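For reference, the structures are reproduced in the following blocks.
Derivation of every value follows stated rules applied to the coordinates shown; laboratory data play no part. Treat the numbers as computed from the prediction; the structure is a model and nothing was measured.
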Structure P
Amino acid sequence: MCRERDVLTTHKQLASSCFNKVWDLLSKEERTERESEEMLHLCHSSFWHWTQVEDHTPTNLSIGYWQLARVYAVIGQGSQALGYAMKCMKISADAELDAFYIAYAYEAAARAYSVLGESAHKVEALAQAADYAERIADAESKGWVIADLATIS
């Protein structure tokens, strides 16, 4: 029992550590090909480790799918990004997560559509994201969403 709890704690720690390292790499202005590949592997590792945590939540999965979508969009793989954005949307909607998470699911879709060059779908997803952003009560969280939406060209 104690060993099992240690393993679950380790999964949670690794999930968080990988997630944070991905965030560090995402925030770089320029990445080498090696860093992009590392970022992708870390992102998948983070997600997998979260799925091994017994008490993971739909929120954990939504965030994981969002990060996967973002990473794939950043490295120019729009189809993969869109697939994870759709998974993010589904779990966020099915679990009736807060508007913040649903807004980011649409943000991920808009970013993926941008990479794919699908302007009409991008505009639609941006509008949905903006609509959900307006429902976010916390001003700081709302600001994050709005700022991220502004980076999608």
Structure Q
Amino acid sequence: MTAPSMNSTTIDDKKEYKKRRVLQMARFYGAAAFTLITMRLISKAIKVRKYVPNMFQQNYKPPPFSQRNEAMSALTFASAASIGTFSTSIYGFCWAFDISTASEFVFKTRELMGVPQTVDSDTSMDEETARLTEQLQDLLSGEEDN
């Protein structure tokens, strides 16, 4: 018996699909790793700030600290934690629903919300939004204009 020959476009499509899924997986795991590292740093920062008095020291007098540095540290950690959490959830959603571009995201989100539409539905946007979307897609695809 001979093995059935596969069409070359089918093989190319499978390779492209696999490459796309690997990229989506890498983005998700990268965001998850960033989130976990950030949470670990936050945990260490909280443990370092704990006041443990030595022998014969008062236990109700906290050590001196800088309000400004503490506020900046808190803002940095909170921003990193929220960015990591949101990026992990967005990349996870995109990986689960096989979304790679902004137009696919719009189409599938509208589909999930039950908004009837076709592929040729009105996806027009103003000039500035179109330029920004194009720049984001170029950035995510790794292409650079020379």
Structure R
Amino acid sequence: EEEEGEEEGEEEGEEDLGIIVDSKGLNNIEGEVRMALIVRNDLGMLKGKVAAQCSHAAVSCYRQMKDFIELDSYNPIMLKRWEYGGQAKIVLKVNNFEEMEELLMKAVSLNINNYLVVDAGRTQIASGSETVLGLGPAPRSVLDL
């Protein structure tokens, strides 16, 4: 039996957040580059919903660094390192929004690319709920701090 995820053609709300940072200062840090996807555990999302929300965060983090040359987040050098390194991703959980917000603020202070998915409320979760925080791609040594 399939779990409920996102409905076909459904996109997240237009209120998705994140704080644009310039991660180019991280380009000279050696080592593996990965993306971290931080999922709120308190929302009780089913696996299909978590997968859809993580996918949205991953694609959005990628696009911020690739597609928007006018933004400080544009960083093709970091993206190439991530792509050539196998596009590593790690999924972690937090207990609530406060823990997620703390990680977001720490990421911003370290100039880590970030994207916060805010659910549109069309399926399982109340509209406006922050579901997944995408971080990176960034050097693993920086993400692990």
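Upon calculation of helix-only ellipticity at 222 nm (-39500 (n - 2.57) for each DSSP H run of 4 or more, over all residues; to 500) from the atomic coordinates, which of the structures P, Q, R produces -9500?
Going through each structure in turn, the value belongs to R.
19.1 is what came out when mean projected area of the Cα convex hull in nm² was calculated for one structure; which of P, Q, R is it?
Derived from the structure labelled Q.
For relative contact order in percent (Cα under 8 Å, 6 or more apart), which of P, Q, R scores largest?
Top value of relative contact order in percent (Cα under 8 Å, 6 or more apart), among P, Q, R, belongs to structure R.
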